[in-house]
1. 12, 36, 27, 14, 8, 2, 0 is what came out when P(r) over Cα pairs in 10 Å bins from 0, in percent was calculated for one structure; which of 1, 2, 3 is it?
2. A value of 2.0 was derived for distance in nm of label points 7 Å out along Cα→Cβ at positions 30 and 86; which structure in 1, 2, 3 was it taken from?
Structure 1
Amino acid sequence: MQDTIQRVLGVSPAVRYVAIYSGGELASAARPDLAGASSSESDKYEELLVNPTLVTLARQRGNIDCGGLGYLLIRYGSFFVVVLPLDEGHVTVGVEPSADPLPFVPRIAEAVAGLRPSRVAV
């Protein structure tokens, strides 16, 4: 997973943080000296509780009659978060608040392609 995390961090200098939760395992990395970064303990619970719940809810809704779930985009006060669903988890990518995260979605999806994304519509 660390190779994949490094590929995603290499997508852009605007990528702040990457976490992969897959098959019950969590791995993450962040750029050093981030302004407005959340605590690692807070990040851990976001990856173990919040993002899996959001992915499950959005995936179930998307599968009813919306063509599935491509990704989630969340705007916190200090950064954006792009969450891509995987077959057995998700990938979370924090992006600087001054950047437009949407152009990064296909590049992130390409970087994580080996992790069996469930579906990424861009």
Structure 2
Amino acid sequence: MKRDWDLIRDVLVEVEALNPATFDDLRYGPLRISANAAKDAQAVLLWKAGFIEGVDASSMDEGDSVLAQRLTWSGHELLDTIRSKPVWEKIKSTAQEKGLDLTFDTVIALGKSAVAWIIAQGS
């Protein structure tokens, strides 16, 4: 399965909005009745990569599933890099222009460049 960065961004925003004080969680994965299995798969990848804290809700017959509870420090860092729509669009366009694959490291590096570019445009 290929990473879908727009869905990754959506998942990070959703999980950040959870209220840990009220024990909010979101279920992602096959056990969740969802029209968006692709988003669920991206959420499970984020959880396995350590960007989301959550509880394993997998079953042997249904496959990977997670009850997402909050972002980790790394999850917050990644979301802070791609939260701004203009920065996110600049990251994607730069990667496409340069023929770069979007990896976590590339997204972070391009995010720094995108912010600098956007600031320079405003001067």
Structure 3
Amino acid sequence: MEHYQKVQKQREDTAENEIRVAAGGQVSKYLGYAFRILNRSTFKHISIRATGNAIVKALILIELVKRRIGNLHQLNKIHSMMIIDKYEPKMEGLEPIEQARRVTAFDCILSTEPLDHEDPGY
């Protein structure tokens, strides 16, 4: 792989009331943003998403938000997703490489209004 460089992926836009937790991110900054969304905006819910090693930080964030705000309804979804990494050759004559990997993903909705009680993740 030393003759290849990873191609940057196009980032898809996130909603204003969505937090995508990264493994290298700081929980305190995510927490501040979550409070701004739930306390000072017109949104009634917040969506928290994480994959792989960031799931632990997402769970910490969710518990802190629930403890400080209180009376929140929670809906969880755990699934796996396929991520395809693309590598372009640094040298002439080599073919591009695509490498697929499956990662665990976690989505959580915290809402001030009741959610679907019939959903298995409630």
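Every number here is computed from the coordinates shown, using simple stated rules; none is lab data. Computed from a predicted model, the values in this text were never measured in an experiment. Cβ atoms are built from the backbone, for glycine too; each structure is taken alone.
1. Details: 1: 14, 50, 32, 4, 0; 2: 13, 41, 29, 14, 2, 0; 3: 12, 36, 27, 14, 8, 2, 0.
Structure of origin is 3.
2. Working through the options, I get structure 1.
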